[in-house]
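What follows is a set of structures to go through.
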Structure 1
Amino acid sequence: MIGTNNSGQNSATQIADGIKLLVAEYEKRCPNAHIILMGIFPRGEKPTDGGRRKVAAVNEQIKALDDGQRVTFIDIGPQMIEPDGTISRDMMPDFVHPTAKGYQIWADAIQPIINKYVPAKQ
């Protein structure tokens, strides 16, 4: 979960390039690890929020890092947004950090990947 704190000062391309460098470094340092790369969560109450547009642009660029082998990209942002495009305070009270409801969506999204690469001991 990287990149959100850069949204105020860096362009979408700069953020995506930084994430790409970090993923490459993890692949080099942890050759046997599987990387779950999360799309940056939406931010800002309304769909017209500049931060929201930037996050979407970053996610569009980094989803290509999902290679079906070492990296899995998961974007749960759409599940955190209301049908009208807003983010409710019961999902993110400050429109950035998730509540327990958001963390449950996150956990549910990554658990199948964890189960695939770290099977439960019998």
Structure 2
Amino acid sequence: MVKRVKEENIWNIPNTLSVIRIMIALVLIYMIFAQAEIAPIIILFTIGMLTDLFDGHIARKFRQKTEFGRKIDIIADRILLIGVMLAIVLEFSIRGLLAPADLLNIALIMSREIISRMISLRLFR
């Protein structure tokens, strides 16, 4: 039996915000390794987090929920949060600004995030 897949319009504001969040994350990672000033990094990270707030709100309010949107939102969140955190850890480690205890704490916090997502398998439901 062949499962019929419903076509959906993925070109909407919430999905666009998720894609923008991925681009923001990539720019942030570059800025961290390029040792940019902290203020623009904080501002851009805040904008990225706001796109996460607004994409879900808009999708629910205007009934623009899509399966693609559900998946890309999770991916965008992980790229922004985990990607930026890894970039910070790597950059600070390279500069010698993190002690081994700091690295252990960061690894524990990040592993919780990664493991909780792997267990839930939200991407594959």
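No lab work stands behind these numbers, since they all come straight from the coordinates. This is a predicted model, so every value here is computed, not measured. Cβ atoms are built from the backbone, for glycine too; each structure is taken alone.
Computing FRET efficiency 1/(1 + (r/R0)^6) of positions 6 and 94 (r between Cβ atoms, R0 = 35 Å, to 0.05) across structures 1, 2 gives 1.00 for structure 1.
With relative contact order in percent (Cα under 8 Å, 6 or more apart) derived from the coordinates and found to be 24, which of 1, 2 does the value describe? Derived from 1, not from the others.
Could you tell me which structure in 1, 2 was used to calculate helix-only ellipticity at 222 nm (-39500 (n - 2.57) for each DSSP H run of 4 or more, over all residues; to 500) as -24000? Label of the source structure: 2.
Which structure, out of 1, 2, was mean projected area of the Cα convex hull in nm², for residues 14-85 alone derived from, given a value of 4.2? Answer for the origin of the read-out: 2. Assign the value 25, 20, 10, calculated as semi-axes √(5λ) of the Cα gyration tensor in Å, to the correct structure from 1, 2. Comparing all candidates, it corresponds to 1.
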